[in-house]
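Trainee: Quick heads-up: structures coming right below.
Taken together, the values in this text are just the output of simple stated rules run on the coordinates, not laboratory data. Note that the structure is a prediction, hence the values are computed from the model and not measured. Cβ atoms are built from the backbone, for glycine too; each structure is taken alone.
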Structure 1
């Protein structure tokens with residue numbers, strides 16, 4: 001299975017969608033919404049902003065699922 005490295009984040013503050021590249025070697029803890037400038041942080045149970053707010057899990061979680 002090929003690792004997905006792009007995901008679409010949905011800002012919980014303003015609802016803006018933004019496609020972004022996911023790092024393949026680390027979790028991303030912060031992401032600034034390009035629309036409202038809110039800094040997203042992972043939810044308590046998630047490792048990164050992609051796992052919390054994107055349509056795809058981060059590459060590290062994808063690898064764990066294999």
Structure 2
């Protein structure tokens with residue numbers, strides 16, 4: 001597997017861990033409030049994150065492919 005994928009996964013884990021590490025009470029409240037949201041809204045939110053990730057990946061890979 002490409003090293004870039006492993007680096008991306010490592011970055012995701014670091015970013016995901018910052019919230020519960022630094023602000024556990026606020027993080028817990030956010031998770032509890034998200035659990036109360038309807039499935040439709042969670043799907044939209046997740047879909048938006050996926051689209052944003054794909055767009056960022058495309059922009060970065062296009063920029064890297066253009067020679068810097």
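Trainee: Which structure, out of 1, 2, was distance in nm of label points 7 Å out along Cα→Cβ at positions 26 and 42 derived from, given a value of 1.3? Don't skip to the end; give the middle numbers.
Mentor: Numbers: 1: 1.3; 2: 2.4.
Going label by label, the one that fits is 1.
Trainee: A value of 0.75 was derived for FRET efficiency 1/(1 + (r/R0)^6) of positions 18 and 58 (r between Cβ atoms, R0 = 30 Å, to 0.05); which structure in 1, 2 was it taken from?
Mentor: Going through each structure in turn, the value belongs to 2.
Trainee: Of structures 1, 2, which gives 13.2 when mean count of other Cβ atoms within 10 Å over residues 10-17 is computed from the coordinates?
Mentor: The read-out comes from structure 1.
Trainee: Out of 1, 2, which one gives 11.4, 36 for Rg and Dmax of the Cα atoms in Å as computed from the coordinates?
Mentor: Computing Rg and Dmax of the Cα atoms in Å on every structure in 1, 2 gives 11.4, 36 only for 1.
Trainee: To test your reading of the models, identify which of 1, 2 gives -30000 for helix-only ellipticity at 222 nm (-39500 (n - 2.57) for each DSSP H run of 4 or more, over all residues; to 500) when calculated.
Mentor: Only structure 2 yields this read-out.
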